[in-house]
Structure P
Amino acid sequence: MQEKVDLSARPHVVILGAGPAGVGAALRLMQKGTARVTVLEQQSKPGGNAGSFDLEGVYCDYGSHRLFAKLPPNIMQDLRRLLGPDLYYQVRHGSILLRGHWIHFPLKPMDLLLRLPKSFAFGVLGDTARKLLPRKSSGAPTFATVLEQGLGRTVCRDFFFPYARKIWGVAPEKLDIMAAQRRVTGSSIGKILRKISAQIPGLKPPHAGRFYYARRGFGQFTECLCEEAQRLGAEFKFGARFLGVERENGRIKAVRYQLGGEVFEIPTGIVWSTIPISVLVQGVHPEAPREVLDSSRSITYRGMILIYLVLEQDRFGRFDAYYFPEESIPISRLSEPKNFNNATEPRGRTVLCAELPSDPGRPEWDMSDGELGDRLCEWMGRAGLPVTARVLKVVTRRLRQAYPVYLQDYATHLSRMDDWIHGIDGMLTFGRQGLFAHDNTHHALPMAYAAADCLSPEGIFDHERWAECRQQFKSDAVED
């Protein structure tokens with residue numbers, strides 16, 4: 001077991017945000033003995049949007065989360081050591097509603113043959129044949145044009161385009177090509193066929209169709225990393241609201257935060273941020289140039305309402321998650337937490353978590369828990385998933401910044417903010433919110449460890465090495 005070391009002579013790194021990226025960086029810094037670390041988190045516990053909580057005896061996540069087996073060996077080794085028997089290796093069992101038919105997800109060849117609507121199958125075949133004909137492209141590529149060129153009209157019209165409108169709240173034509181690169185792993189018929197063939201016994205690669213999960217919910221991953229970082233000497237201040245970063249002559253001087261009604265200041269020359277990049281830019285003093293501030297107000301996030309139904313039954317169904325691409329059903333996904341860790345307790349009680357993309361100002365944002373619960377039961381009935389058990393309780397959570405929205409001008413604004421931050425000595429931004437990147441935890445943790453590996457005990461940051469890491473992260477695509 002690694003023991004604490006005297007870090008009094010080391011540089012002091014203040015990390016903003018205790019999600020997977022922030023906590024991962026804190027742990028890695030402590031493991032290497034590189035720096036003293038203070039983490040500021042406005043919530044009462046670590047995890048952020050990847051956290052978990054107990055609802056009537058059921059561990060629930062903020063949505064549907066999985067840890068895919070794509071982590072570097074050293075990070076996977078840390079998780080195995082820290083979670084021990086609480087680390088589960090699960091088989092995925094999802095289902096997608098397509099033209100009134102439920103199809104297994106990940107896609108299985110036999111399920112497609114038996115359940116795929118014939119009209120959909122013939123449409124895909126026709127689109128595939130048309131792809132053999134030469135076509136001229138017009139205008140700059142967008143999310144819509146890239147996907148339609150790769151997948152054809154049928155798949156786009158019935159799945160990706162309505163799902164995009166639901167998730168991001170805008171027309172696919174208004175989305176940048178990055179939305180396709182970041183959010184869609186199967187962006188061509190060939191890629192989809194390879195993913196389907198990967199489910200065939202004998203052709204299945206290691207870890208295909210499986211994921212890691214924890215006994216106490218997905219949030220236990222970040223919680224165990226946090227506990228280990230604290231054991232090694234990292235300081236975590238929960239309930240701390242970020243107020244600003246003070247700088248002088250191009251260098252960071254201090255970080256201000258509010259805790260328990262009092263305002264505090266931490267003198268430091270190094271700030272690593274995993275909070276939204278727009279919030280960071282707006283919190284730096286003296287303030288950023290006007291064009292940088294304008295850019296910070298120009299990028300947008302999509303919010304999410306999470307609706308939890310506590311039902312009086314052992315289990316609702318056999319699937320861990322249900323996907324709803326059709327716009328007639330407003331929710332995008334429904335998950336049953338007990339199916340993620342095969343929990344058998346509590347008896348006679350289960351929870352369903354529905355994800356409703358929305359934003360402040362929308363009618364549903366101000367609905368009561370009861371109203372949203374009634375709407376959810378109605379939508380599930382229309383989708384062929386009627387709620388027959390007694391609803392014991394309805395609980396909701398609202399996430400204001402669930403997904404970055406990749407509008408066609410987002411790259412200009414993001415680059416302007418990123419370049420300005422890069423020019424401040426001692427400041428770094430990374431993670432989903434920090435880089436405006438719709439990533440998974442198996443992307444966020446390597447990024448966090450990489451940042452820590454770039455800092456020397458003398459406080460010198462290897463920017464060239466970090467630039468190479470950033471370039472590699474650009475190829476990451478989110479997995480659901």
Structure Q
Amino acid sequence: MSRRVVILGAGPAGLGAALGLAQRGFPVTVLERGDRVGGNAGSFEIDGIRVDYGSHRLHPATDPQIFEEIQELLGDDLLERPRHGRIHLLGRFLHFPLKPIDLLLRTPPRFALGVGRDLLGRLLPRRAPSRETFATVLERGLGPTICRDFYFPYARKIWGLEPSEIAVAQARRRVSAGSIGKLLRRLLPGAGQGAATTQGTFFYPRRGFGQIAEAYADAAQAAGATLHLGTTAQAVRRTATGTFEIDTEEGTIEADHVWSTIPNAVLARLFEPAPPNAVLEATKRLELRSMLLVYLVLETTRFTEYDAHYFPAADIPFSRLSEPRNYAALSEPSDRTILCAEFPCSREDALWSASDAELADTVRNGLARAGLPVEARVTRVVVRRLPAAYPIYRDGYEAPFEAIDTFLTGCDRLLTFGRQGLFAHDNTHHALAMARGATECLRDDGTFDEARWQAYRAVFETHVVED
């Protein structure tokens with residue numbers, strides 16, 4: 001029977017699939033080029049404090065079956081925590097998620113008047129744009145004021161593009177409150193149990209977000225899966241019998257199925273013989289946004305009471321600042337805390353090659369401009385560079401994606417899924433949902449239910465990112 005499965009990538013999608021398949025008795029091997037599991041959803045330790053690769057949460061919107069599985073894996077280490085962040089808007093801090101009382105008392109008057117004017121303007125007829133983009137969809141739904149002062153500056157920072165250059169799909173995938181009406185309904189008490197719960201709380205592992213991936217890895221190995229860390233797939237070949245050979249530094253691994261969660265463009269370039277030129281050209285046109293993470297170790301118990309601060313304005317170069325210990329309400333160690341500043345960027349940007357000291361100064365200067373001066377002694381600076389943080393939906397990205405996806409899906413017993421595999425800006429619970437869907441499509445005899453998988457992919461297209 002065709003049952004041997006090799007999974008590329010040990011992020012949540014790859015590990016979720018490995019666990020599901022191993023529990024059903026499939027021989028599973030996971031190849032991960034990094035030295036730890038979790039990928040961008042992993043954790044590591046700095047001076048006795050576990051930190052994540054940026055800000056991560058497990059949202060209450062998680063599918064109930066997946067949430068139950070995570071609860072079983074983590075037990076009492078899965079904590080329910082209140083959302084307690086702030087957004088820096090026009091020089092003022094507002095609670096994030098937004099609260100009605102905070103909006104009433106602290107919203108800048110110019111912003112409040114502008115939103116009111118936009119609401120009245122919705123009563124007037126408007127001409128439809130000649131071409132829809134992220135910008136036109138959001139302006140029509142949220143109005144010029146919210147777009148001008150919040151969403152558009154944040155979009156430029158996050159994706160490095162003008163809003164008019166971003167595809168319509170980004171508005172659907174990334175902005176869950178796509179109209180003023182939806183936004184206001186999410187703020188009203190009793191607006192619906194699901195919405196209130198999602199906005200008010202989140203779940204977080206006691207030892208950092210990466211504990212989820214680590215628990216999946218441990219369970220998958222206990223069920224019989226094999227995990228190779230520090231192992232990179234260097235080439236993928238089809239044999240005359242229809243099986244696969246995957247070349248690695250350690251040798252060649254044979255498989256009946258290859259399931260990939262690495263970037264789809266990278267996977268296409270691994271094929272031997274090489275794909276058609278049109279596919280190779282398409283791999284150059286799909287863009288991934290990079291991320292710089294700058295960690296400052298401070299000689300103080302706590303910097304602020306908030307878990308995260310959001311900075312949409314262009315004069316502050318980082319998009320978000322998190323304080324990892326606040327996510328799990330840690331009391332120890334009591335003599336230090338850590339800040340993590342997120343800089344969405346390109347590897348061609350000057351920031352990418354800046355020194356640790358220069359980046360630390362950039363964080364400190366930005367916080368001072370926001371009214372949050374770092375007064376405690378900085379005892380250490382740690383920088384992590386993520387070359388492929390999330391996809392960029394530049395207007396017209398669909399054509400190169402379709403070219404690559406058509407080539408890969410045309411290969412029998414090859415499957416791409418997960419955030420990188422499907423070029424999807426999704427949450428961890430979405431990646432785990434993809435893993436569960438994939439494992440359900442592989443029948444016990446090793447055949448794959450393509451029709452069912454396409455139905456799942458249609459569902460994945462409806463995913464909306466939770467902040």
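All of the numbers you see were taken from the coordinates with simple rules; none came from a lab. What you are looking at is a predicted structure, and each value in this text was computed from that prediction instead of being measured. Cβ atoms are built from the backbone, for glycine too; each structure is taken alone.
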Of the structures labelled P, Q, which one yields 14.0 when mean count of other Cβ atoms within 10 Å over residues 117-124 is computed from its coordinates? P
Between structures P, Q, where is FRET efficiency 1/(1 + (r/R0)^6) of positions 77 and 173 (r between Cβ atoms, R0 = 30 Å, to 0.05) highest? Q
Out of P, Q, which structure matches 12.2 when mean count of other Cβ atoms within 10 Å over residues 237-244 is calculated? Q
